[in-house]
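Next up, some structures in structure tokens.
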Structure 1
Amino acid sequence: MTLLVWLGWGLVERGRGRPGAGVMWGAVVFSAVLFGVGHLGAAGLVTDLTPAFVARTILLNALVGVAFGWLYWRRNPETAMLAHASWHMTVTLLSRPV
């Protein structure tokens, strides 16, 4: 995300001042979609990658990716990483049969 902010800041705002909210949100959303795409490999190990499943996987992971990106932006990378790990643990525990 830092690279995306740096590129957006340099291209859109010509490096003036601090990156604006538009650049930051653009980087958050773009990196969230990449985050969703990055989860396709693991999803492909579990089931066949149909177009509907690919779209669902990218969308759901991108939604939580936006939250993680916001934490990265407003807090720090460690908070986003901790939230990501906590999310995986929670989903894993909730998806197991009782």
Structure 2
Amino acid sequence: MQLADVPVGSAVAAQSSAGRSIVVAQPSAGTVVAFDAACTHQGCPVQPQGDQLICNCHRSLFDAFTGAALRGPATEPLAPLAVRVVDGAVVEGA
């Protein structure tokens, strides 16, 4: 995935190199973060909605830039993934 595919101030759904669902966000220009897309309540996938991530199963809400749970039933944050930008591409690993 290219960093240009992730709008500044927003998040997009993606897949890790292992094929699992993740969310990649760009909180500010050139800064990228990623999280496992499995809701911490019951594992349903979360979907990006601007600067938030919503679980369509039970409506838990998460901050797209920190992974923090904003509204339950989920109380735990999303699991962060190490990503970085190399030559304009978002790559896994620290």
Structure 3
Amino acid sequence: MQAMEMVTRGYRLQPPPGCPRRIYSMMISCWHPERLDRPSFPSVCQTLAEEANSLLKWREEDSLCHPHASLLGAPLETGASLYPDLQNVYQGRQ
């Protein structure tokens, strides 16, 4: 029940350390509260196939939010600092 309440209030899992912003942005779009506003599976596959090189590249601006942001295997708490604008995009929606 608690998990359902959190998701309903807009909570979404934080990105794992080392997750590029564009990948997390795609994850957030897949978790859109409105089913019809989520990308379709074929659309996600197409985006991954067409943009694989750019999606998986770590950008320097992604590192600005936390000094350990780009380190795979960094403490999970690092993810809480990554892309708060994306993490909170569904907060307050009902």
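None of the figures in this text is laboratory data; all of them are computed from the coordinates on show. The shown structure was predicted, so the numbers you read here are calculated from the model rather than taken from an experiment.
Structure values in brief
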quantity	calculated
Per Kirkwood radius over Cα pairs in Å, the highest-valued of structures 1, 2, 3	1
Given 0 for helix-only ellipticity at 222 nm (-39500 (n - 2.57) for each DSSP H run of 4 or more, over all residues; to 500), calculated: source structure among 1, 2, 3	2
